[in-house]
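Take a look at these structures.
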Structure 1
């Protein structure tokens with residue numbers, strides 16, 4: 001996204017709906033430390049290119065997580 005990072009978008013969305021599951025897809029995984037994910041309320045990280053089985057697994061994890 002040219003105007004906003006995924007991390008920033010996730011934070012903005014969470015101010016509106018704090019229980020919304022978040023999956024961040026990035027090609028810069030080494031810059032997305034686990035601490036950042038934890039601060040985003042347990043967001044899932046998928047590294048690009050995303051394979052279908054990884055997307056399905058990530059979706060299952062965020063949807064199954066208790067609110």
Structure 2
């Protein structure tokens with residue numbers, strides 16, 4: 001994962017992404033080059049298990065190039 005942190009608190013998935021100017025200026029170009037990728041999970045990531053079911057999430061955060 002790139003610039004994405006997650007925790008589970010009180011049954012809620014909390015996702016933290018740094019949107020500071022420093023982090024945004026360090027963004028890398030997307031595959032198409034149309035946007036800059038600030039944060040990404042790089043696909044689905046496991047979060048937790050609820051009622052014997054695996055919970056996964058995926059996040060991409062971009063800014064205009």
Structure 3
């Protein structure tokens with residue numbers, strides 16, 4: 001794929017689902033979002049990417065709460 005048509009992705013190649021939240025622990029996307037990523041319009045991908053940091057934080061918070 002030429003560089004000018006490459007799709008931005010948050011993938012960090014740590015493809016493992018959080019057992020309870022069912023989100024990738026590497027990037028924060030759901031399985032559905034990962035599967036549809038290349039078919040999404042850029043605006044939809046941007047909206048999801050804007051939420052990923054909060055999702056990743058929530059996973060860490062959920063794990064910390066569960067460990068108590």
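Some points to look at:
- Among 1, 2, 3, structure where helix-only ellipticity at 222 nm (-39500 (n - 2.57) for each DSSP H run of 4 or more, over all residues; to 500) as derived comes to -15500: 3
- Ranking 1, 2, 3 by distance in nm of label points 7 Å out along Cα→Cβ at positions 24 and 56, the structure that comes out highest: 2
- If Rg/Rh (Cα atoms, Kirkwood Rh) is computed and equals 1.03, the structure in 1, 2, 3: 3
Each reported figure results from applying straightforward, stated rules to the coordinates on display, with no laboratory input. Computed from a prediction, not measured in an experiment: that's the story for all the values here. Cβ atoms are built from the backbone, for glycine too; each structure is taken alone.
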